[in-house]
Structure I
Amino acid sequence: MSSTVLITGANRGVGLALARHYADAGREVIGVCRGSGDDTAELKQVAARVIEGIDVTRAEDVARLAVELEGQRLDLLINNAGLLRDERLGELDFDSIRAQMEVNAYAPLRVTEALLGCLGEGSKVANITSRMGSIADNDSGGRYGYRASKAALNAFGKSLAMDLKPRGIAVAQLHPGFVQTRMVNFGGMITPEEAAAGIAERIAALTLATTGGFWHSNGEPLPW
């Protein structure tokens, strides 16, 4: 039986590349996204199932997702949906910061908790984070909302790793790299496909012995 992978934010960028990667590997892919219609056309060519109209920041949408997946075993949950905005000191937009916290930090925790019934021994959870969430690595400042939200995601992921380890579920925080996606106006250094391949390698290597770690997709351990 093919193992099942669920990916949030799966209709573009790294999420779509991950969907293609796992589908090509023979995995059953469930793509979850906020968009619908034309926004999901490419994903529908790849995924075995697409669940549209799910805003991962809305409790009612995540509850609907859990209902639609009731009884479904998930071997891998990839919390990929993300939001990047820019704030500078003296021009801080706290609504922008709050929105990034909702999408980048609270939503992965919300989704993981809602889908706990779908995860069992041997399942894995991968949180797509960023090295910008590393406090030790911050030597340039700025990006207040993005940095803080990814640091919060890392903290949530570490706690999830500790709490889920007794259930046989491993958790990783994974930085995809500087990827050529719409989020960065396609100015990255690697393609989404390269990022997806690296992420998949890190997930394949993840075990209960290494659960809770924070890695670059190239395999480099990252500082907290």
Structure II
Amino acid sequence: MHATLDVSLHGNAVLHDLTFDVPAGAVVGLMGPSGCGKTTLMRSIVGVQRVASGELTVLGQRPGSAALQHDVGYVTQAVSVYRELTVSQNATYFAALQGHSRDSADRAIAAVGLADLAGRRVDRLSGGQASRASLACALIGAPALLVLDEPTVGLDPVTREEIWSHLQSVAARGATLLVSSHVMDEAARCDSVLLLRDGRLLAHLSPAQLLDRTAASSYDEAFLRLIRSEETP
């Protein structure tokens, strides 16, 4: 993925002159405080947000193009499946939309650890289980790029660990993952991190480079030091 872009909403600039590349097969964290532009960038990547200017290519194609229909999976912050349907019914429905078999749906459900709950309605699942149901639907067809908007926000530590375990297993099979979070310690789970603030890219570094560059002992401290260095005349 390559990007050099600006994005505006209702005439107001939201993302300013972002330039970055995301290599295939990597787990990239999109980090920054709430309101910094993470969701807008992700919406731009999946083709549901208009880019004001610049260039953005995803797997060599323009975002939202028909060629990417089966190659990009997207999970929003909110649970993005039908709550009145079971896990299995949701996965089967999304598989059918993409021309995939019931077996593909079953494999996606098993991949996120919900095989035992496949027959349960989503509105009767816990928050973490419902998030995994959304993830299962995004995994159908083994997309080459998976875009996840804060998939672990508000989850307990055990469920968060389970979600990350599933994500890393997906990456191990060759998929590229772009995962947003405002919890800076999740940077340690990524191959590299894109750090945003106020719609601007502060840095694109590996976790080790981030700590080394800022001489910080934690990722929260590293982010704060980056901000302060930008503010220093």
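The numbers here are math on the coordinates, done by the rules we state, and not lab data. Being a predicted model, the structure only gives us computed values, none of them experimental. Cβ atoms are built from the backbone, for glycine too; each structure is taken alone.
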| Structure (I, II) behind the derived value 0.55 of FRET efficiency 1/(1 + (r/R0)^6) of positions 78 and 214 (r between Cβ atoms, R0 = 35 Å, to 0.05) | II
| query | Quick one: mean count of other Cβ atoms within 10 Å over residues 38-45 came out at 22.5 when computed from one of I, II, so which one is it? | reply | II
| task | Using the calculated result 19 for relative contact order in percent (Cα under 8 Å, 6 or more apart), pick out the matching structure from I, II. | result | I
| Which structure, out of I, II, was Cα extents along the principal axes in Å calculated from, if the result is 59, 38, 32? | II
| message | Taking distance in nm of label points 7 Å out along Cα→Cβ at positions 126 and 206 as the criterion, which structure among I, II has the greatest value? | response | II
